[in-house]
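These notes open a run of structures that come right after.
Just so it is clear, none of the values below were taken in a lab; they were calculated from the coordinates. As the structure is a prediction and not an experimental result, all values here were calculated from the model. Cβ atoms are built from the backbone, for glycine too; each structure is taken alone.
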Structure 1
Amino acid sequence: MQLLRLMCIAALAMASASCSKNVKTAVIPGEEQFPSPPAAIADPDTFHEFGQVRVDNYFWLKDKTNPEVIAYLEAENSYCDTVMFCTKDLQEILFEEMKGRIKEEDQTVPVADNGYYYYTRTLKDKQYPVYCRKKGDTAAEEEVIFDVNGMAEGHKAFIFAGYSVSEDNRLAAYASNTTGSSVLFNLKIRDLNTGNDLEEFIPGISSFVWANDNRTLFYTTLTPALRPDRVYRHTVGSSDPDQLVFEEPDELFNVDLTKSRTKAWIFISSSSFNTSEYRMIPAADPLEQPIVFLPRVKDVDYEVQHHDSCFYVRYKTRDLLNGKIFKMPLTGYRDNTTWETVVEHDQAVKIQGYAVYHKFVGLFVRTGGLNEIRIFYPASAETHTVTFPEPVYAVFPSPGPEYHSSSFRYNYSSLNRPQTIYDFDINAKTSMVLKEQEIPGGFNPAEYRVERMWGTSADGVKVPMAVVYKKSLKRDRSNPALLEGYGSYGNSTDATFRVNIFSLVDRGYVYGIAQVRGGSELGEQWYEDGRMMNKKNSFNDFVACAENLLVQGLTSPSLLGIRGGSAGGLLMGAVVNLRPDLFNVVIADVPFVDVLNTMLDESLPLTTQEYEQWGNPHEKEAYDYIKSYSPYDNLQPAVYPNILATAGLNDSQVSYHEPAKWVARLRTLKTGNNIVLLKTNMESGHGGATGRYDYLKELAFRYAFLIGRNGK
């Protein structure tokens, strides 16, 4: 293995000589011009399931405590660096371009909370934000709460996961880690008067909230499989053991903590993908035992928010897939005859979220594939829809004003419109601009065309896609393109402003987003039609969108790149098996490609909760269906596209071994001279690099691979 690493490093000179001198394209030569990539063959592991025998030659890669596994990953990284050496200059150019579109010295819009205005600042050449507040007025003296740059010093990865301030404004509980994990954090408490941390250190937490007594903190812990399952009560400064408040035994359910906007209630939610149950503790009486709001009923998913005079409950069932909102009394709310419908169920409108204020309810809905902001006025039962000028856009609620506020904050953008933060005045029914995203050097939306297109999937269903390109582009199929997609968990891939893609678009690329089934772009049924035994719809939808780019004359297979991450990486692996001839470049970020093996292993993080997403493969029908599309299990001899797979050694959501095994098996089956690379971040997890500049360097690496393999 060491010899292989030395071979890779020694080959840098040859790689450099093989590279194009044209820095703009930096064409990567064919794989035959490089030394052989690392080999991962070991003694086969044999599995017997439902009378079938499966052989997995790469099962050994799961054990990262094995020095041979680490050596193999490092050898893959060396090989990847060898192949990509000729794009070093291009990577630097791309990085500087993307960095140049960031306003490095910037500040978020302040958010009022309990007598203070909270905001974050970014500093030139600093990787992480600085969290600040001002007392009483935005013109007051600044108080730095957390300078994450200092906290991250000496760590190769650092995630600051957020903080919560006690009601007396004196203490701030905060979560962080140095592993890059996006799931598991350590909890500390900072005295905001002194700037020093208290002695408290609580490892392995997920969420946390303060009670109103300024000394009681509730937090959730996780199982070894990283399922949040317990709620504990901690008393600041006490040496007594923390008290268990609630434990969720069902492996399909995750526990979370929130606090009502009124600050009257602490909510403990216990939720699977289809079912939920809420418990409540008075925030003023944290020693009270939690009481169940509505007992859980299978396939009934609800969310509770408190108003001074009632509860507002978003309620979803199999018959009410898009949800409706009830108004329920403060007592006797289990009697459904007391429920008053305030937002009816609509098959064409999905209720994605809502926020309860003293005089209004802000609604976040989706209709026709686009987001909308609606304001419901309880006093008059009137609903006002906030309108937007463009045919393809994205809008989201923003962290905003307090419970008694008369405004609702939202964030608006489109593929060619930078993000703008607005406050909607509920009395005047007008929106006021608070902050526009500034692009240093300028940005002219008029130079770009944004289109909404529709591909036709294998079953005849029309699939939406959003596309942006320069207006000067010709529809002669000579343009390079990048098409992205996700399509899982009901998460929608919206046409937001993505400043970094203009390093591609300004080079003549077409950039597209395929809004495939499995997301919720066209409502909750769109999600249902792309999960469990309908999962293959997601893959067919993406292929249809890719083919539509060709039909529209925007690109050709030899110039078409695709990208997806995590469950979107599953999408990449599946469509490449379906149509290896349709794509030239594939970027699969931390891809969930070993679906069958992962879902069979209940010891792995997140597996059992996912049964409601993919199916339980211990049941034969689900086993057979998952096996029929699992990318790793369906590789076959073929001319596969150029592929870059990424991984994170500390990834707790998609283990590094999935892309590692996929790449290893791909190399034994692929024909032709296209490149297959694996790049593993040895210090971080699911999200890759944690610093903003390091993230851009990783993105520049991916774009350089795309540009290099496309030849333009």
Structure 2
Amino acid sequence: MNNRELEINTKRLSELKELLAKYDQQYYIQDDPTVDDAVYDGLKAELKNIEAKYPELITADSPSQRVVGEVSEGFKSVVHRTRMLSLNDVFDISEIDAWINRIRKLAPSANEINYFADVKKDGLACALVYEDGALQQAITRGDGYTGEDVTANVKTIRSVPLSLSKSDGNKSLINGRLEVRGEIVMYRKDFEELNKERASSGLSLYANPRNTAAGTIRQLDSGLVAKRKLHFLAYDIIQEGKSTIVSHSELYKLIADMGFKGYEHASSLHDVKSIHKYISEWENKRDSLPYNIDGLVIKVDNRKLYSDLGIVGKTPRGAIAYKFPAEQATTTVKDIFISIGRTGSATPVAILAPVVVDGSTVQMATLHNESEIHRKDIRVGDTVVIRKAGDIIPEVIEPLTDLRPKNSTIFKMPTECPDCGTKLIKIKQDDAAWRCPNTKCPARNQRHIEHFASKTALDIEGLGEKNVEVLRQNRLISDQADIYKLQKEDLLELDRFAEVSANKLIAAIADKKQPELPRFLFGLGIRHVGIQTAIDLANNFNSLEKLSKADYEQLAGIDGVGEVVAESIVAWFSDPQNVKLLEKFKKYGVWPKKQIKKEGALSGKRFVVTGSLEQMSRTLAADRIRDKGGIFQSSLGKDTDYLVVGQKVGASKLKKAEEYGTKRLSESEFMKLIS
């Protein structure tokens, strides 16, 4: 092994252990977490990766070597008769497949292996001990071996039966000692109500439902606990001696039979295909539950086989936890560069060590502007927390300064444009944003052409970033209008094009010579004119000629335009360079069609789409909404009427929709609405 490499990894491992121990203390002992679960999971995954590569570096104090959690002062310690195990977490479908293959190899004689799955409730694990059907004791998970006696507090939870319901099917089971295990959770609506009460009293707000539930159960005053709305959701039964329960499917029926909640969303699964389907379904509808879940638990259904498969360390071989893609993750900042946009805005962008966030690999994230970098104190070399929800561009939330290397570099904003060398300026002295004022800047020019051809503008297929770059470098185009002078022969001289691709691009360009007015307006890249503003302008003026002659007062009076946008539009049509551009379009026979205002069943209704749709792209969904007279919005506001919920949805928009009272539509409901 390379000594230098060993030294680096030893140091990193030491830093990770120290930081994770600090987070454990805050989370489990102080009930005051300072980081998101995804951040903790990301750091722990990094630690495990290092230990897997260098097993000689594993020490007894590593977080990977124990079940986290310690007994708090104020409660009596109780030793679990049967250890409360944790589960091995996986984050990818392929890891589920690998686990299934391992199970088959470990149980080659099993004719058929069935599986059982349930949602993984995000709460406080607890064991309820019953003697002859009467509740005797409630014990928290603690470190898996020893927990806390929280019986008085748990008895205040209405969903915990003080005595078990007896039936012909469970009489023998209830006799003697029986342990029922589950999660204590707080429903989201109750958590929000609690925080509203605290806000009105001037108290600090709680972080999330899970930590609030855990903190509540650890209160020494049972009267306070009784005022909080908590729920116990059962998932396991531990019998004294030999278990008589054949399968987890049977176990869940018994749980319901004895009077517990927690079995509503479990399912028996017979093969890999059904497991994949179950995972896919819950990734889409997890936010429909009243409580938070952070993944799914999948087990071998046969309890004897499950037991025979044994335990590795602190996890059973017969079960696995599939964690949903995180909206947050940790990675390191390799470098920071400046990206020049089509309006000249100079945006700092972080180059990151690749990391999977919200189901996709992220290698870059926006840092917004110079003051934001300094406010958050983000440096090159830092380990940072990044966030990506749904279709939102990844951003850096904060650096983990405890892991900051000594050679980290403080970012300094360059004074010149990296593409054209022009001195960067601030439009206003107190503005955090820098801009390149050169309208002929190569980077601005490139972005303008890309924007014009993009899906939300003219949607010219085959004219993406790489092709635009090649056409510009070969001096075949210099602006948006030049796209229409391209000939097939020009393209065939370039390495990127062959007969078929050249024909396709020329045909795609020809198809967009009389585009719709809103798309053309948006494609021109007028500052502050988004697609909805372009639609409003087109509906008011009907033609590009009329719009180009409109004065400030006419524009500012349009609902949704306002003073700033009006100034920008007047300035754009007054610029000689833009006048020449429009003349050039006319020369090549390119001019937008007159706008006919669309009316329909959705007139005046505002829509936001979140997540990916199976039956159409977001752009097509927006077009269908507008075809029916509706308004497509890029972000959720108080005036939004409908939130269309697709797949792999981030929680932020769903929470906002609930706050605003926005009606949620599934994809099938949306399809009926636009049909």
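Assign the value 55, 29, 26, calculated as semi-axes √(5λ) of the Cα gyration tensor in Å, to the correct structure from 1, 2.
Working: 1: 41, 29, 28; 2: 55, 29, 26.
Going label by label, the one that fits is 2.
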Computing distance in nm of label points 7 Å out along Cα→Cβ at positions 84 and 124 for each of 1, 2, the value 1.0 comes from structure 2
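For structures 1, 2, which has the highest computed value of mean count of other Cβ atoms within 10 Å over residues 412-419?
The structure with the largest value is 1.
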Which one of 1, 2 has distance in nm of label points 7 Å out along Cα→Cβ at positions 348 and 492, as calculated from the coordinates, equal to 5.1? 2
Mean count of other Cβ atoms within 10 Å over residues 44-51 computed as 11.1: which structure among 1, 2? 1
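The value 6.2 for distance in nm of label points 7 Å out along Cα→Cβ at positions 36 and 292 was derived from one model only; which of 1, 2 is it?
On the way: 1: 6.2; 2: 1.1.
Of the structures listed, the value fits 1.
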Calculated from one of 1, 2, helix-only ellipticity at 222 nm (-39500 (n - 2.57) for each DSSP H run of 4 or more, over all residues; to 500) reads -6000, and the structure in question is 1
Value 3.1, calculated as distance in nm of label points 7 Å out along Cα→Cβ at positions 268 and 604, assigned to which of 1, 2: 1
